[in-house]
Structure 1
Amino acid sequence: MDNIAGTIQAHEAIARDLKALGIDTVFGLMSDDTAVFCTALDGLGITFHGARHENNAIAMAEGYAFATGRLGVAIIGRGPATANGLHAAVAASRMGSKLLIIYGEQAQPTGAVNAMGPDYKGFNAVGVLQSAGLRTFVATSGEASRSALADAIVHAETGTASALLLPTNVQHQPIEEPRTPPQIVAAARKPVVPRPQAIAAAAEVLRKANKPIIVAGRGAFLSGAKQAIEALAERTGALLITTAKGKDMFRGNPYNLGILGSFSHSMARRMVDQADCAVVFGAGLNFLTMSFGQSLPPVPLIQVDSSRANIGRYTGADIAVVGDAKLAAEGILAALPTGSNAEKPFRSEQIRQMLAAYDIGKDFQPANTPRTVDMRSLGSALNALLPEQKNIVYDAGNFLGVLPYLSVPGPGHFKMTSEFASIGLGFGTALGVATGRPDIPTILVIGDGGFLMTLGELETVVREDIPLIILVMNDCAYGAELHFLRMRNLPEQKSVFPDVDFAPVAAAFGFESRTIRTLDDLQAAAPLLQAPSGPVLLDCKLNADVAAPFMSEFYAFETGQH
């Protein structure tokens with residue numbers, strides 16, 4: 001369609017609006033119903049990173065948003081493309097990142113009869129996306145497309161994924177050329193100030209405690225509460241511990257116990273069992289954090305969260321403090337006299353020395369074989385070889401048992417992708433994180449099952465020149481399902497697969513790659529990890545007999561053995 005003087009097509013206006021808003025990077029998979037729009041973005045200098053599958057395109061945008069704190073934008077097509085990307089869209093909507101997914105959409109009705117046959121891409125995208133939990137906006141006309149974009153962005157800025165549907169005919173409608181940039185007025189997110197009564201109640205319970213522990217989740221990290229929580233722990237003699245998503249928030253603190261729950265080590269479990277009070281900041285206390293109700297002893301529990309709906313949602317709380325984690329920690333600290341818990345039994349020299357001497361790498365009996373490695377031994381060895389400054393992105397599966405053994409600078413460098421309880425989203429997410437933070441290495445930890453689902457993105461890594469180290473945790477099985485069946489004495493053959501050697505496959509795409517069957521093989525590959533000159537893949541052959549601790553917890557809960 002030719003433009004009338006003083007007008008431009010709607011897709012050009014939307015592209016200009018994105019440019020005016022500072023968007024310089026988008027992710028996607030081009031389709032015939034978004035190709036012209038993508039070309040317009042490219043013409044404005046907005047970098048388009050193309051994936052090989054729609055799920056991965058959306059995951060890339062979410063990973064980028066996580067890494068940068070900026071709005072992540074994914075662009076995919078309509079119909080089958082929308083259906084293909086539904087998995088990642090649902091997961092992304094639960095992750096709290098600022099994400100806008102722009103979809104192509106079938107043409108708006110014009111009253112004309114389509115005599116050319118059925119629309120093979122026909123799909124009720126609005127109904128499906130809304131049912132999946134995504135806030136959905138539709139550009140009903142060229143003139144309305146800019147306001148629909150603005151509304152979708154305002155919603156995405158709250159940390160909830162939003163979907164913008166651009167019908168094909170609307171994209172090409174001529175509209176008056178915009179004279180001013182779009183007005184995006186996102187609601188200010190002010191920290192929730194806790195009520196003085198709640199602070200006083202929490203302080204009174206904590207004052208009477210003899211051996212308190214403080215649990216911090218990702219919410220505590222996002223609020224910047226680390227310093228205040230450490231000061232509170234010092235005053236009360238508390239030990240510190242985090243959820244999985246808060247991993248390494250207190251790294252370096254001599255009273256840090258690591259992770260609470262299903263990813264705990266034996267020292268953490270032993271010390272937590274002695275606690276007589278627990279204060280939880282910014283954590284939901286789900287079944288993994290709570291080890292299905294077994295990780296905390298039956299002691300007074302104070303839960304702090306900025307959302308009242310999160311308190312007691314999965315685990316009962318005795319004292320509820322609705323408020324920002326940092327403000328709450330500062331408030332409780334101020335309400336406690338300097339000499340609170342003067343005895344501080346958790347802060348004795350004996351405990352300090354015991355924690356300092358503890359080595360998680362010696363917390364188990366290694367189960368290495370001549371041709372496979374124990375994932376725990378592998379994790380401990382990898383931790384000594386990987387750069388100190390790094391991002392780690394995890395896919396999902398039994399191999400998550402390696403998680404406690406790999407350290408990161410803090411929660412902002414650690415990403416799990418299991419919000420939809422699935423495998424296969426880690427690769428795309430890692431690509432987005434690496435794009436957002438190219439200055440430090442990004443490590444993808446993924447099982448062979450999830451890797452085979454997303455193998456085509458090896459080409460994306462090389463084509464887009466994205467720095468990435470891939471650790472394939474290859475147990476030649478769907479590991480979680482293998483142990484699920486094995487614990488129930490059921491046939492496990494269908495969960496086991498041939499030993500595929502991924503190293504030469506990755507090399508064919510341009511990766512530096514190695515097959516790791518022993519810890520000596522890993523040491524030989526150390527230069528690749530410490531100073532990579534391009535993308536790296538290590539195919540780590542795991543002993544499939546080693547089950548992650550959470551597998552037995554699942555089984556015990558299901559069979560009533562807790």
Structure 2
Amino acid sequence: MQETRVPVYEALAADIKELGVECVFGLMSDDTAQLIAMIDSVGVRFYGARHENNAVSMAEGYAAATGRLGIVIIGRGPATTNSMNGANYANRTGSPVLMIYGDAPNVEKAANSVGPDRKSLDTMALLHAAGIKTFRANDAVTARRTFVQAAAAAQHGAAALLLPSNVQQAQVDPAATAPGSFEAAKYTPQPARDSALQAAVSLLEKSRKPLIIAGIGAHAAGAREEIIRLADHIGAALVTTMKAKDMFRDHPFNCGILGSFSNVGGRRLIEQADCVIAIGASLNQQTTSFATAIPEGLPVIHIDKNRPNIGRWFDADLGLVGDAKLITEQLLEKLPSRNTSEMEMRSEENERWLADFSLADDFEAMNTPRTMDARSLALELNSLLPADRNLVWDSGNMLGTVPYISCPGPSHFKHTGDSASIGMGFGTAMGFAAGTPDRTTVLLMGDGSFLMNMGELETVAREYIPLVIVLMNDCAYGAELHFLQDRGMPVQLSQFPDIDFAPVAESFGFEAFTVRTLNELRALAPTLGNPDGPVFLDCKINASVVAAFMHEGPAHAAEKP
């Protein structure tokens with residue numbers, strides 16, 4: 001009987017499908033083209049981006065939206081370097097992303113051979129420099145096993161697999177080289193130690209105005225209901241980090257986001273707190289507004305499953321290491337019930353204040369005849385867009401609109417600032433939408449970010465990705481404009497012409513509109529309430545409106561000696 005042999009790339013395509021992968025992202029190159037074509041032929045959908053940076057962020061957005069492995073395939077050399085901003089971003093998010101890169105043949109060239117290799121690059125060193133776990137398929141026999149090992153590693157955060165072109169082309173026996181199964185190590189929830197738990201109980205028993213801060217770690221642990229029960233049990237106010245936005249939506253003592261993206265209504269209660277319980281929150285400079293958002297001198301109980309995170313960015317008086325849900329349940333069990341008089345944070349005055357507070361009262365609108373205040377724009381979008389929506393934010397001055405548009409909860413929200421780069425939102429939103437096609441995904445970005453990625457309009461239209469793009473167009477790099485203004489320097493180089501981008505988007509197949517006033521926006525209610533295909537809004541916003549968080553960095557720097 002004749003032995004069946006296939007190229008390694010064909011066997012790998014079958015392995016990808018065997019993992020249950022439904023779609024793969026990437027940008028085709030000569031050293032990955034056959035692998036991509038084979039993946040498509042075995043029934044795994046391939047989404048092709050127009051830039052490698054966006055291909056990687058698409059895989060990250062898909063992974064973030066679904067919790068499943070996001071795979072991206074990138075070529076070697078210049079394709080690899082093009083992808084590095086996305087790779088660094090994906091690695092910092094912690095999402096399960098596997099980046100498969102083509103690589104040079106791992107064989108010695110003969111003397112006087114044709115050359116040079118213009119794509120030559122030490123990819124392994126480059127990825128290691130970015131802190132990315134990297135695997136290389138060194139030979140055909142073990143290539144499939146290496147792939148499965150890399151996929152298992154990627155379940156705990158981004159990993160990369162290098163596939164030399166000669167290894168991909170080599171012929172193997174599919175049965176003899178079957179990779180077997182490599183399951184990713186499973187997370188086992190751990191409770192807090194009794195001694196630490198008792199210390200926390202003793203501290204909380206003295207508190208009359210506790211404040212619970214929930215971060216994305218609390219959401220990931222599925223601790224929402226337990227945290228609400230704890231808050232109601234001890235009379236605490238509830239607040240979240242930005243990444244856990246809207247986790248306590250509709251709770252009468254929900255104070256919104258803590259720190260850089262807080263609102264006047266929530267801050268009134270936050271400032272009354274006499275004790276803080278931070279659950280699954282890093283307490284970084286954004287959450288704490290450079291350590292000013294939490295009243296000075298308050299005792300802080302910090303709960304996190306990773307010991308090094310306790311007190312890493314903000315001093316903690318007491319650390320509880322373990323699973324957020326389990327520890328919350330432990331505290332509920334240990335803490336005695338309270339009567340109403342002991343719940344001073346839950347006073348009738350505070351409850352009435354939050355009930356009466358409107359986000360429209362959080363700022364004085366600065367609309368003009370030809371531009372909108374981005375905050376007013378956001379509030380209108382909040383009522384016009386479908387209630388069941390995803391929100392994906394790029395970075396920049398327009399990020400100040402985050403408090404004014406809500407979503408069903410943290411699983412529906414994504415900010416792409418983990419690597420402090422603008423421009424990461426477009427790819428991420430495409431991946432987020434691809435992973436949740438039955439839900440409207442809204443991308444909010446500035447014109448600076450958009451101009452970095454305008455070619456991806458074609459990707460959205462070609463792949464028919466259900467995306468609503470809200471371009472907050474201030475004709476500037478808004479963050480840099482205000483940065484320069486704060487320092488009394490000329491701003492002209494941060495400003496740009498007022499270009500109408502709607503016809504550009506329309507030419508790619510979008511339903512596109514230019515919007516200069518809130519009334520023009522309201523007229524689009526039928527389209528925004530039930531989007532049918534890709535929608536693009538070029539919203540002209542007032543560049544003089546400065547996001548509140550923009551003042552925090554300079555103020556913090558000014559305090560340093």
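Observations, loosely collected:
- Which entry (1, 2) yields the derived value 42, 16, 4 for semi-axes √(5λ) of the Cα gyration tensor in Å, for residues 160-199 alone: 1
- Given 15.5 for mean count of other Cβ atoms within 10 Å over residues 168-175, calculated: source structure among 1, 2: 2
Since every read-out is calculated from the coordinates, none of them should be taken as a lab result. Only a predicted model underlies this, so the values are computations on that prediction, with no experimental measurement involved. Cβ atoms are built from the backbone, for glycine too; each structure is taken alone.
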